[in-house]
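Scrolling down, you'll hit the structures one after another.
Computed from the coordinates by the stated procedures, all read-outs in this text should not be read as laboratory data. Just so it is clear, the structure is predicted and the values come from calculations on it, not from any experiment. Cβ atoms are built from the backbone, for glycine too; each structure is taken alone.
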Structure P
Amino acid sequence: MIVGALGDVVFSVSSRTLKTISNFVWSGSARYATHDLHAGNSISEYTGTDLAKITFDIQLLASLGVDPMSEIWRLFDLERQGDWQSWIRPLSLDDPEP
């Protein structure tokens with residue numbers, strides 16, 4: 001069963017392989033500028049969003065068909081390339097989140 005994917009790195013679990021994630025956290029924030037007005041209150045202006053940050057733990061078990069160092073190097077190369085990667089999370093019918 002596919003759990004999700006980061007670019008071309010697919011996370012999955014089955015009876016023969018285990019490459020899963022846990023402690024998934026996605027955070028982001030908005031940016032505002034403050035304009036000081038002469039003889040009045042300051043006003044705030046929305047100027048955009050900051051970059052999103054995603055963190056998670058990965059479980060890679062060689063005993064269940066995964067080469068941990070190979071996967072670590074794939075993720076390292078993704079980071080060093082500096083390219084934007086999409087996060088894909090498949091949905092299931094019993095999943096409460098959209």
Structure Q
Amino acid sequence: MRIGDGGCLLCRVEQQRFQSEMDKLQHALEAKEAQMQRVVNGTGQVSALKQHYDRVLMDLAGERDVLQADRTRLLQVSSAYACRQLFFDMCFTACAALAR
């Protein structure tokens with residue numbers, strides 16, 4: 001598989017998958033925040049509900065952070081492969097020119 005400036009196809013697919021998962025987590029986080037706000041405004045059981053949803057929000061934020069770290073790692077690996085491929089292409093070109 002040839003790696004160009006945009007990274008390998010597998011890396012782009014993985015990046016899109018991670019972005020999709022991050023978008024879903026962000027949407028779930030926003031939905032939980034909205035739900036918590038509706039419940040808090042409608043009842044007097046603020047402290048118990050706040051503790052519950054704070055824990056849920058922390059879990060979602062943790063999952064989002066893990067996905068962001070994975071995405072960053074994937075981008076670094078993709079960049080390293082692209083640089084390595086560029087180096088090999090340059091070496092091959094130089095060797096071919098010397099062989100003439």
Structure R
Amino acid sequence: MDEQLIGKVTHYFPQIEVAAVEVTADELRIGDTIRVLGATSNFTQHVHSMEIDYTPVEAATTGQIVGIQVAERARVKDLVFRIRAHPATEPPGDTG
């Protein structure tokens with residue numbers, strides 16, 4: 001699997017279990033798998049919902065700060081990586 005640094009946590013709201021993530025590269029979409037990694041954080045989850053200024057969005061691009069509900073506690077300065085599985089390799093076909 002490939003991991004691409006996509007952003008960083010700028011705030012965590014424990015009462016609603018939401019991390020504010022600043023997207024610093026590429027884009028983040030609903031359905032993506034992310035890994036949150038920091039000094040004491042290390043978990044992987046799917047992105048099920050995102051909001052920008054209390055408005056649900058399907059994607060966030062570089063420079064935007066998006067709220068993501070997280071499965072575990074995230075901390076300010078934790079890094080957020082998008083995980084992509086390697087494409088399945090096709091078995092060699094018959095050549096004759």
(request) Taking volume of the Cα convex hull per residue in Å³, for residues 37-84 alone as the quantity of interest, name the structure among P, Q, R where it is greatest. (result) P
(request) Figure out for me which of the structures P, Q, R the number 14.6 belongs to, where mean count of other Cβ atoms within 10 Å over residues 21-28 was derived from the coordinates. (result) Q
(message) When helix-only ellipticity at 222 nm (-39500 (n - 2.57) for each DSSP H run of 4 or more, over all residues; to 500) is computed for each of P, Q, R, which one produces -4500?
(response) P
(message) I have 47 for relative contact order in percent (Cα under 8 Å, 6 or more apart), calculated from one of the structures P, Q, R. Which structure is it?
(response) Q
(message) Using mean projected area of the Cα convex hull in nm² for the comparison, can you identify which of P, Q, R gives the largest number?
(response) P
